[in-house]
1. Computing distance in nm of label points 7 Å out along Cα→Cβ at positions 134 and 262 gives 4.8 for which of 1, 2?
2. Matching task: 24 is the computed value of relative contact order in percent (Cα under 8 Å, 6 or more apart). Pick the structure from 1, 2.
3. Assuming 2.2 is distance in nm of label points 7 Å out along Cα→Cβ at positions 214 and 278 as calculated from a single structure, say which of 1, 2 it is.
4. Upon calculation of distance in nm of label points 7 Å out along Cα→Cβ at positions 38 and 118 from the atomic coordinates, which of the structures 1, 2 produces 0.6?
5. So helix-only ellipticity at 222 nm (-39500 (n - 2.57) for each DSSP H run of 4 or more, over all residues; to 500), computed for just one structure, reads -9500; which one of 1, 2 is that?
6. So distance in nm of label points 7 Å out along Cα→Cβ at positions 54 and 246, computed for just one structure, reads 5.7; which one of 1, 2 is that?
7. Computing FRET efficiency 1/(1 + (r/R0)^6) of positions 86 and 254 (r between Cβ atoms, R0 = 30 Å, to 0.05) gives 0.35 for which of 1, 2?
8. One of 1, 2 was used to calculate distance in nm of label points 7 Å out along Cα→Cβ at positions 94 and 126, giving 3.7; which?
Structure 1
Amino acid sequence: MTARPTVVVTRRLPEPVERELARDFDARLNHDDRPLGPEGLREALTTADALLCTVTDRLGADVLSAEPRRARLLANFGVGFNHIDVEAAKARGLAVSNTPDVLTDATADLAMTLLLAVTRRAGEGERHLRSGAWTGWRPTHMLGTQVSGKTLGLVGMGRIARAVARRAHHGFGMRTIFHDPFPPAPDAAAALGAEPRDRLEQVLEEADFVSLHCPATPETRHLMNAERLALLKPGAFLINTARGDVVDEAALVAALRGGRLAGAGLDVYEREPQVSPELLAMENVVLLPHLGSATQETRVAMGMRALENLRLFFQGAPLRDQVV
């Protein structure tokens with residue numbers, strides 16, 4: 001009987017996913033759910049046939065250089081793969097896959113959650129009530145900003161951004177504008193009520209709310225820097241469910257402190273899991289712990305998609321979601 005491939009699973013996954021992994025592979029599960037760290041990842045690369053890894057695993061060239069390397073596939077649990085040095089992986093003969101499509105709706109829902117929470121001061125209001133400070137309804141208490149009928153600017157127009165545009169336009173009657181170097185077909189954008197802009201700066205200048213949906217690449221690092229944040233309308237809001245280093249966090253703190261930005265809703269951070277202490281102290285900022293895809297349905301679907309790529313790889317078939 002042929003030995004089953006060994007797969008190191010770097011974090012706890014939903015139970016249905018772990019159950020199928022254990023059935024099909026010699027799965028080394030992470031029952032403690034602690035990050036393996038560089039040494040643990042190097043050991044996994046030398047003792048397993050594949051890694052089912054996550055955004056918390058920093059797989060740079062130094063880690064990927066582990067010898068004698070046994071692993072042949074990095075099956076990433078997630079769409080984004082900026083935590084993996086894909087060029088180093090390719091040079092080492094490591095295949096890389098991801099899990100697109102299945103987390104679109106969950107992340108779009110969370111982007112709208114952040115937009116509504118920060119504009120209607122929901123986090124601040126809940127803290128106010130829980131502290132015992134609320135004395136009752138009054139006409140001028142904790143007034144927020146209306147969303148319906150306003151302009152939403154999308155930076156990037158991939159699957160998640162299009163799902164946000166659908167919710168914003170058809171659900172809240174928002175006017176939607178966007179910039180993407182690789183825009184969708186005009187009829188697809190028109191069906192979402194979304195108007196293209198040639199330059200990012202046009203989106204920033206026009207929008208009442210700006211939501212980030214671009215990948216993390218060397219080109220997009222600190223895309224939202226002090227100069228671009230200064231282009232936002234006075235009283236605008238920034239929403240980020242993309243990747244933390246797309247925003248210069250120090251520049252964001254300065255823009256919020258200066259009063260130009262009315263607020264921000266953040267699910268990702270430049271130095272995760274660290275968050276700038278200044279942001280933690282601001283009432284006009286809603287902070288979530290990277291929950292974009294955190295629904296039971298979505299995380300199971302992500303795991304099953306990673307599992308599908310593992311099965312295909314060890315069957316010698318083309319990967320469904322090959323990155324390199």
Structure 2
Amino acid sequence: MNKTLTAGLLAAGAMIGSAAAAQETFISIGTGGVTGVYYPAGGAICRLVNRDRAEHGIRCGVESTGGSIFNINAIRSGELEFGVAQSDWQFHAFNGTSRFEENGPFEGLRAMFSLHPEPFTVVARADAGITSFDDLPGKRVNIGNPGSGQRGTMEVVMEAMGWTEDTFAQTTELPAGEQSLALCDNNVDAIVYTVGHPSGAIQEATTACDTVLVNVDNDVIRALVEERDYYRMATIPGGMYRGTAEDVTTFGVGATFVSSDAVSDEVAYQVTKAIFENLDQFTGLHPALAGLDPAEMVSDGLSAPLHDGAERYYREAGLID
């Protein structure tokens with residue numbers, strides 16, 4: 001083969017490759033710490049989307065982030081296309097309340113579907129003298145990193161309880177991936193985490209040292225749940241973690257998958273289709289996803305409007321009228 005022909009074929013191949021690359025759409029999913037449920041849930045979504053990449057041209061990547069509030073802000077700024085967020089922070093972002101009051105309502109926020117329940121979980125050292133949530137004043141407490149859902153929820157609870165950071169002997173702002181070690185190193189007495197169960201981070205804390213899960217149930221908590229549709233009472237089954245044989249009563253939110261109206265309808269449609277047409281595989285990718293019900297996924301905990309692309313799929317699948 002002469003050099004001219006070879007060069008021509010190489011150039012043509014390069015053009016074809018460039019055209020294919022140009023047609024590929026890259027999306028990023030913001031999650032949370034690698035020891036929580038958000039990260040594997042986001043990974044499971046990407047795995048199913050990428051499986052049919054040759055057909056729809058969408059390449060999905062997952063990012064470990066600071067959590068719910070970070071993800072929503074990054075979607076708003078265009079740094080992420082999708083993210084996992086607690087149902088309460090979806091509500092506040094869309095309505096411009098609480099931590100989102102300064103920037104105003106995120107009217108472009110769009111709901112895709114809901115995921116697993118997330119109980120507000122308090123783990124204490126067994127030797128800290130903490131048997132209920134009301135025992136936290138005067139203790140060393142990790143309240144979570146700024147930008148995380150757990151931190152935001154803890155601040156809501158602290159305000160309702162009439163607590164400030166000065167209520168505690170010490171507060172720390174460690175992210176989820178570092179707080180279990182701090183607990184077992186006796187640097188804190190208790191940690192809080194809004195997370196699906198079973199959780200790798202809680203498993204780490206309860207196996208590495210003697211700990212107990214604490215009931216978060218009093219009149220103030222019950223009033224919060226009564227006042228806010230995105231909260232509900234929750235139970236963490238006894239025996240799930242070492243050191244806690246009895247059921248633990250608390251409250252919680254739900255994890256939700258969100259996007260914005262800046263993401264094309266076709267991309268949102270294909271992402272939704274990848275999950276719902278492979279739901280058996282999706283629910284098998286992490287224990288916290290095992291109980292998902294399609295009918296509940298399209299409505300529970302969704303305060304923002306459905307993305308038009310997701311809604312199109314749900315209508316085709318008969319999940320909504």
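Coordinate-derived values only; no laboratory data. What you are looking at is a predicted structure, and each value in this text was computed from that prediction instead of being measured. Cβ atoms are built from the backbone, for glycine too; each structure is taken alone.
1. Details: 1: 2.2; 2: 4.8.
Only one of 1, 2 returns 4.8 for distance in nm of label points 7 Å out along Cα→Cβ at positions 134 and 262, namely 2.
2. Numbers: 1: 18; 2: 24.
Checking each candidate, the match is 2.
3. Values: 1: 2.2; 2: 4.2.
The read-out comes from structure 1.
4. Working: 1: 3.4; 2: 0.6.
The read-out comes from structure 2.
5. Details: 1: -9500; 2: -11500.
Of the options listed, only 1 reproduces it.
6. Details: 1: 2.2; 2: 5.7.
Matching structure: 2.
7. On the way: 1: 0.35; 2: 1.00.
Computed on structure 1.
8. On the way: 1: 3.7; 2: 4.4.
The read-out was computed on structure 1.
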